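The next part holds the structures, each set out as C-alpha cells.
Quick note: the coordinates plus some simple rules give every number you see, no bench work behind them. Because the structure is predicted, anything quoted here is derived from the model rather than measured. Cβ atoms are built from the backbone, for glycine too; each structure is taken alone.
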Structure I
Amino acid sequence: ASPSATDKDGFTPVMQALRNSKTAKLLPLLLEAGGSVATLKNGRSPIHQTYNHEDPAAIYLLVAAGAEVNASMEGVTPLMKVIDELAYHKSKPTETKISRARLPIIEALIQCGADPLAVASKDLSQQKTAGRTIIEIARQLELDLKIIAALESALEKKPTTQKLKDQKVDRAGAKSKPKSDKPPIDPDALWPAIVAHLKASRPAIVKTLQRGATEKQIESVQALSKYPLPVEFRKLWEINNGQRTTAEGLFSVDHFDDEYRLLSTTDIVREWKAWNELLSSGEFSQDSVTPDPGVRAAWYNQNWIPIASNTGGDFFCLDLSPAKGGKRGQVISLKHDSPERTVVAKSVTELLWRVIDHK
C-alpha cells in the first residue's frame, strides 16, 4: 500500500500510526517512505493525532516534514485539542497526572510555532470557552501553572514559518506542503527533530552528539572573525556542541561522496587556526579557484569558519564574508585538493536539515 494512501475515513498511514504510542514508533519509517503529512480537507493535520501522546518526538518529526502545526479542524488546532483534553480532566482524579504528561507536548507545540492566541469557535469539554483564545482558556480553567507559563512564553516567540497561502490542494483533496528547500522548522526545534529521527534510524549516532556549548566556547568562535556569527549558529551549538572527534559523519550532501562530522567549538577553532597559518605563510597565493556566484575567489578566506569535516581534509564552512550576491551565513565547501568553492546551503539550519531530509 502507498504510504500516502487514505482509508475510508480519510486517514493516511501516518495518521493511523499516531493513534497510540506503540504504533507511533513507525513514524520515522513512514516518513522515510514518503508518508504524507498533508492537512486534509476538513483541516485535520497529523499533529492533531498527538494530543494524547507523552513523547513529543512525533511532533518534531511531523513539523520537520512539513506538517501544519496550526491547522484548524472545525475550529480546533492541535494545541487547542491538548487543552481540550486537559479541560475534560479538570477537577478529576486524573487531572495532575494528565497535566504532567501533556506538558512536554504543549512545550513541543509551542517550540514548533503553535499559536496560543488561536480562538476557540466552540465550547471545549462542556466548558464555556467559545470566543476565547487558548491562553485565556488555560487561565480561565486554572490549569497547571507550568502549562500557563509555557503558553505565555510563546507570545515572545516568532510565528512558525508555515506559509498557508503557498499551499495547494492535491488530488486527494489534501493541502500539500510548499515545495521549498528551506527547512519548515526553526533552529529552536531543529535539534529535537534531528535527535528523534536519529533515535529511530541511527541510534548510535545520537551518543556522539556533545552537550551544548557554553557562552565562552561560542565566543571563542566569534573571536575568529570581525563579522557576527548568525543567531542560528549560536542557538544550534548551544544545544549540541558538535560531535565527538572520532564519530562517524552526521549527514551527507548532494555531489559530496563523504559523510560530514559536525565540529565542536574546540575543533572549529583548531581547524580555523590551521588554515590561517597556511594562508599567512603564502601557501595559497598562486592557487586559482572556481567559486560559485556569491563566494569569494580565494582558496581560503579568514572569514570562512569550518563547521563540519569529512575527516579527509575537506570542510563545510560558515561564510561570514561572502562576495556580491552571496548571503552572510551561507555554508560553502572547502576542499583541500579541489579549486571548487560551492554554496552547499543558504544557512546552517538548512545544512543540518539534510540529516532528516536526504537530498
Structure II
Amino acid sequence: RRLGRVEKLAETLMNHKNVLTHCNVSGELAMAAQICKEQGKNISFFATETRPYFQGSRLTAWELKKAKIPVTLVADNAVGTLLRDKMIDAVVVGSDRSCANGDFANKIGTLQIAVMAKEFGVPFYVLTQPSNKVKQGKDIPIEIRDENELLKVKGKCFAHKGVKGFYPGFDVVPRQFITKAIAINVNPATKGNASSELNPKERVKPESVQIARKQSFSLGPAEKKNSIVLLHGVFKDSFFEILKKKKIREVFVLEGRPYLDGAKELCPKLLKHKIQPVLIADNMAGFLFYKDLVKEVWISYQEEGKKNVLCKIGGLILSVMAKRHKVPVNVFPSGKQKKYIANPKEIFSFNGKRVAAKGINGFVPLLEDVPRKYITEIYS
C-alpha cells in the first residue's frame, strides 16, 4: 500500500524541483525521488531539523543522502524565508492522524509551515491514511510532553536554571491549508481504525491540553484573556523596563537556533528581572497561536527600512501567524552586531553535540526581512 502512495507522490513531485519536508515519512521521499530520477527528473530537498528530537537531522537527511538525493538541512525557524523567497516550490509532510473532514495531525512544527506555504502560494502536500474515526482536527487531543524532553539534548540540559519548558507533541493542520492529500488505499472495513496510523511510541494521548499544560507551568484556560507574551531574539536592556511597566511576569521564549540566543542570552536576563521564561522550540509557535495562547509578540530587529524591517530569523513566521490571529507584533532593537548567514556547520550541532547526519549540506540564515504590513509598532 505504501508503494502505491510513493508512486502517487512521485507523480506529484515530477512538477517540482526544490521540495521542503518536515520530520520523517519513513523513506517514502527517497523512494519517490528515485522514481523521478529514473524518469529524468532530478529533485532536491530541504529538510527541517525538527526539534526537539531532530528527526529531520538524524533520519530524513540521512535517508536522502544515502539514496544520493540532494538534501540541505535548515533550522525550523528558516522556513519563512525559504518559502517567501521562492527557494521552495513545494512542501511534503506526513501525518500521524487524519480526520474525516480532511484535517490532520502531524509532528509539531507542521502547522506553521502549512500557514507560510499558504501565505506565499507554495503547494502543500500531505501523505495521509484516510480515517473516519475523528470528525475534525479540533477533536484531536494533543499530548503536552515532559518539559525535560525539550530542555535536555543527549541527557544534558542546555537551558539556564529556573527556565521552564513547554512541549506540545503535535500540530493540527486545518484542511484549508492542504493543496493535495496523497493517501494510502485502505480497506473500507478498517478505515475507521485511526490508531493504526500512529507510531506506538508517539501516539496522541487522550489528555486535555488545559490540564496537561497546567502541569508544566502556570497558565489558565486557553483563552486570549489568559494568554501571555511571546518573545523572539535578543533585546537591548531598555526593553526589560517595558515588560516591567506592563507588569508582565511570564513569557514564552523561542530557543533561537542556531546559536540558542533565546535560551542562552534572553532567558537569563528575564530571570534577572524576575520574569519567568517558558522556553519553546522554534517550531512550536504555530501551536501557541492555534490555541490562542499568545496575546502579544515582540521580535528583535537590526535595521528599519521603508518597506521591511530586518529581524531575527523566525520573525517572519511569527509575524504572519500573528497577523492571521489578530495578535499585535512589536519590534525592538537588538543591539547585536549584524550578520546575515552563519557557517552551515552551525546547524549540524546543538549545544556542542552533533545531531545531524554527516556529509549533508546546510543553510543557516540569521536575519530576514519582515514587511511592515505585518508589524504593529516599531520601537527605536
When mean count of other Cβ atoms within 10 Å over residues 87-94 is computed for each of I, II, the largest belongs to: II
Of structures I, II, which gives 2.3 when distance in nm of label points 7 Å out along Cα→Cβ at positions 79 and 95 is computed from the coordinates? I
Of the structures labelled I, II, which one yields -9500 when helix-only ellipticity at 222 nm (-39500 (n - 2.57) for each DSSP H run of 4 or more, over all residues; to 500) is computed from its coordinates? I
Identity of the structure behind 60, 42, 41 (criterion: Cα extents along the principal axes in Å, calculated), options I, II: II
I have 17 for relative contact order in percent (Cα under 8 Å, 6 or more apart), calculated from one of the structures I, II. Which structure is it? II
